[in-house]
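The next part holds the structures, each set out as structure tokens.
What follows is calculated from the coordinates using simple rules that are stated; it is not laboratory data. None of the values given here were measured: they were computed from a predicted structure. Cβ atoms are built from the backbone, for glycine too; each structure is taken alone.
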Structure I
Amino acid sequence: MNTSRTLTAVVAGAVACTALAGTAPAARSFGTLTDKFGQRAEHERITRSALACPGGKASDNYCFEPDSLSELAGAKGKGGAIGAPDLGSEVFKQEAHCDNADYLVQSGYLQSRADATKHLLGCVSHAHDRMNNAVTEAARLLNSKGAVDSKQVSLFFRCVFNQTHGRAKCDVIEQFGRGLHAVQDFYSHSNWADTAGSGPIGVTNPPGLGRSVPSPLFRLFAEPRPTAADVPETLTTGCFDKAAAGSGEKLGCSGGKRLRHHTLNKDLGLIDPSTGHASDPRTDRGRIADNFSRAVTLAVTDTRSQWRDVVDALEKRYPAGKGSRMACALTHDNPSKDCR
């Protein structure tokens with residue numbers, strides 16, 4: 001969930017992470033880093049809660065050992081693969097964050113249900129493509145004899161997540177992380193799990209769907225693919241157009257006549273990376289009832305599901321034990337030794 005990109009982080013990513021000072025915060029998704037604008041590494045903490053091996057145990061292919069997890073989730077001020085869309089060329093790509101699928105069931109709303117759905121399905125398609133790319137890149141984890149290629153799985157040097165080819169393990173983790181980012185952001189940026197505040201429903205108080213299970217829209221390896229018929233009529237995310245992005249959401253979104261990102265997001269709060277317990281919400285929508293906690297809970301749950309789906313896809317595409325060995329190479333810190 002790309003929950004709390006500040007304008008500083010946004011601009012920094014767009015210009016190769018050049019540091020800027022004194023800019024106003026423009027929260028846009030679950031936080032990637034920890035900073036003075038309120039981010040507390042929410043993406044990292046969600047990912048760790050979902051995929052860390054319990055109690056320092058060895059991986060069973062469904063959890064990540066410490067060094068491998070740090071490449072995915074980030075650590076010590078580095079965003080990891082999950083944070084890459086906040087810190088580079090995808091920072092303003094709406095599909096990477098499930099933005100601009102805003103719609104209200106009211107006369108004269110400035111975006112149609114059909115257009116909102118198109119944007120939402122674009123986010124689903126983006127996540128689908130990233131996950132499938134991860135499965136494709138995994139072929140390079142093994143050599144021609146089907147054994148783990150030690151050069152392709154080494155983490156002696158940190159991975160660089162800039163959408164260029166490198167070591168296979170880094171490339172697979174990057175694709176998975178970028179797809180996962182969109183999935184996590186969906187729960188923060190949409191009204192799938194949350195509830196509305198008191199008072200009339202409108203652009204400053206959109207309805208909540210109050211769902212307690214992950215969205216079937218993000219069953220990314222399932223067939224058939226979702227269509228407009230699968231999108232609930234009152235499902236919405238927030239508007240975050242170029243003017244909003246450049247002004248800290250003071251401008252844009254048709255002068256505030258569309259449902260804005262800052263009205264709906266549940267990006268900021270404190271998350272325990274071990275348990276996933278969520279507290280101290282910092283956004284208006286997150287403070288209503290238990291909205292922040294509900295978004296985090298479903299993001300954690302769906303993160304686990306996404307990795308299991310990737311493992312299943314690996315085993316299906318690469319039979320005779322190869323897919324399982326690939327999953328082992330991705331989750332283990334010493335795969336050349338552990339994944340035979």
Structure II
Amino acid sequence: MKALPRASRLIALFCFSVFLLISFTFTPSYAADVGNCLLCHKYPGISRVDEEGKLRLFYVNESIFSNSVHAKVKCEGCHTDIKKIPHDVAKKVDCLVECHIIEPSSEKKFSHKDVKEFLGKSVHGPIDKEGKEKKYIEDYPTCKDCHDNPLYRPLSFFKKVRPGISEASLGRCRVCHKKEEFIYRFYNHVTTRLHKSRNPLNIAEVCARCHDNPEIVARHEMSTKAVFSYGETFHGKAARFLDERVPDCLDCHISKGESVHQMLPKEDPASSIHADNKGKICTNIDCHPSASPKLAKYSVHAEFNLKQSPAQYFFTVFFIILTGGTLLPLMFIILLDIIRRFFPNATIGRRK
């Protein structure tokens with residue numbers, strides 16, 4: 001009978017140890033993971049073969065996610081169908097549902113539904129003006145075709161505009177705001193929105209997924225591979241060297257002050273690339289403010305072939321022939337001279 005109190009103490013100690021172990025194990029590592037989803041999804045190898053025979057990876061990189069623009073979003077904010085753990089097969093995420101945060105100007109829950117309206121009226125909308133589905137509707141982009149949870153790119157602008165975090169600016173934030181986590185999160189969010197979230201090369205690569213796809217180009221009767229032809233220009237070559245000052249696809253195809261989801265076809269009078277508006281693109285204050293509107297007559301997406309650009313085609317061919325006709329004979333003469341230096345007594349054929 002005397003052993004019972006000791007046994008009870010041992011049981012209590014064991015239970016308390018298990019409780020501590022569970023507490024440390026199941027404590028979410030960042031605020032968005034209140035459902036403790038990383039308990040399973042933190043392992044790089046977690047995956048399964050779906051009903052179509054494709055391997056699907058379910059790994060979530062905690063470090064990358066914590067520094068992304070969706071870091072404060074609860075997992076349940078997007079995966080609304082998951083109500084239990086372990087959960088059933090998750091449904092495809094709908095980016096247009098009522099969202100996870102309160103929009104401060106209206107104090108209502110934020111939603112991306114306005115984006116759908118913008119996109120529906122744009123050149124990328126799957127529905128035409130008559131309300132009918134466009135041909136090859138599967139080719140038109142959805143949210144996740146372009147948005148892949150980019151990382152924060154904070155901007156330092158206290159005295160000089162440059163990428164990075166301005167400690168001087170953060171010092172002003174600390175006068176009123178006391179929580180460091182909030183200060184850095186708010187600063188990253190706001191300053192990232194003040195400049196491009198991607199560099200021109202990244203944006204071109206996103207657009208190339210469709211606009212340089214030979215099958216999509218052929219189905220929609222596009223005249224060129226748009227991103228390839230952009231890459232052949234001065235702007236494209238500078239973008240390839242990670243210069244962020246050059247214009248990318250969005251700088252030309254979106255009117256200033258409009259959402260990137262409001263891209264219109266060139267036939268639309270409101271389009272930034274309409275014949276009457278193209279001059280405003282090149283001569284805006286960020287590009288060539290002192291240039292003539294005629295500069296916009298230059299075809300950025302011209303491919304040097306006989307059908308599209310006969311003048312450039314013959315000009316290019318002429319210089320190829322001129323360069324080859326000059327250099328090849330010279331290189332041949334140099335090669336003969338090198339051979340003679342190594343083999344001074346060599347002859348071709350028999351000596352008489």
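State the single structure among I, II that was used to calculate FRET efficiency 1/(1 + (r/R0)^6) of positions 227 and 275 (r between Cβ atoms, R0 = 30 Å, to 0.05), giving 0.85. Going through each structure in turn, the value belongs to II. With relative contact order in percent (Cα under 8 Å, 6 or more apart) coming out at 24, pick the structure among I, II it was computed from. Clearly, the read-out refers to I.
A value of 125, 68, 53 was computed for Cα extents along the principal axes in Å; which of I, II is the source structure? Working through the options, I get structure II.
Once mean count of other Cβ atoms within 10 Å over residues 131-138 is evaluated on every structure in I, II, the highest one turns out to be I.
When FRET efficiency 1/(1 + (r/R0)^6) of positions 147 and 243 (r between Cβ atoms, R0 = 35 Å, to 0.05) is worked out for each of I, II, structure II gives the greatest result.
Compare distance in nm of label points 7 Å out along Cα→Cβ at positions 91 and 155 across structures I, II and report the one with the greatest value. Max of distance in nm of label points 7 Å out along Cα→Cβ at positions 91 and 155: II. Looking at FRET efficiency 1/(1 + (r/R0)^6) of positions 107 and 171 (r between Cβ atoms, R0 = 25 Å, to 0.05) for structures I, II, the greatest value goes to II.
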